1. Volume of the Cα convex hull per residue in Å³ computed as 153: which structure among P, Q?
2. As an exercise: Kirkwood radius over Cα pairs in Å, for residues 18-65 alone, calculated from one structure in P, Q, equals 11.2. Which structure is it?
3. For distance in nm of label points 7 Å out along Cα→Cβ at positions 58 and 82, find whichever of P, Q sits highest and give me its label.
4. -8000 is what came out when helix-only ellipticity at 222 nm (-39500 (n - 2.57) for each DSSP H run of 4 or more, over all residues; to 500) was calculated for one structure; which of P, Q is it?
5. Tell me which structure, out of P, Q, gives 22 once relative contact order in percent (Cα under 8 Å, 6 or more apart) is calculated.
Structure P
Amino acid sequence: MKPQSYVSIEVLTVLHSFQLPTKPRPASQILECFWSLPPIGYIKINVDGASRGNPCKAGWGAVFRNCEGSLIGVLIGGLGIKTNYYAETMAIINTISKALEEGWKHSVLCF
């Protein structure tokens, strides 16, 4: 696969006119990944937390699916101005709390 640049020629022209260095980036590597069902009797919980900066506006979310892959719940939360680490941590804490509250003791947590 040939590396691609997402910077237009106009942007490069402006950068060069101010004698700013440009550095070509290597093409991203494409990785194949798969989602699989949880074992029978288990709930699979996919969680993520993110921040627009570090720190900046942050939030988290979780998706709960049963062993047949059916959606059984979704949680989201805004956190205000926080770091990525804080957002990821709160995603895990809030998700585990919800799973225990619902009685889902057999859960697979993926983040």
Structure Q
Amino acid sequence: MEPLKKDLQYNNFCIAVDEVFPPHNSEEAFANIVPRLVDYKPKAGVVVLITTEKTIPDFFEEASAANLTGITWIASETWATTKTIAEQHVHAAQGFLGLTLDAPKPIHFQ
């Protein structure tokens, strides 16, 4: 994450909220993060959300409860390809762009 953060800051992107989710689902963490996103929403309309498929449903439950809408979400590969997120959390997850990375082919030694 640090290289991405440095590159964004170098190119004058504002990083309004920089949080790391705990490795397990944590309602307390989401309860702290989502209100901060609500506060920054007028200034920050895009959120890069790099997390796991397991964590994201609980996050969007909290986002829906807080009426966090109108955000463009940039999704990491682990949850961008999951249909259930868009279907179950359409209110909060509307307008997300999923990114997948193409890994280089390994070099074979002879």
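What follows is calculated from the coordinates using simple rules that are stated; it is not laboratory data. Keep in mind it's a predicted model, so treat the numbers as computed, not measured. Cβ atoms are built from the backbone, for glycine too; each structure is taken alone.
1. Value 153 for volume of the Cα convex hull per residue in Å³ corresponds to P out of P, Q.
2. Details: P: 15.4; Q: 11.2.
Going label by label, the one that fits is Q.
3. Details: P: 0.6; Q: 1.2.
Result for distance in nm of label points 7 Å out along Cα→Cβ at positions 58 and 82 over P, Q: largest is Q.
4. Details: P: -8000; Q: -11500.
The value was obtained from structure P.
5. Numbers: P: 25; Q: 22.
Only one of P, Q returns 22 for relative contact order in percent (Cα under 8 Å, 6 or more apart), namely Q.
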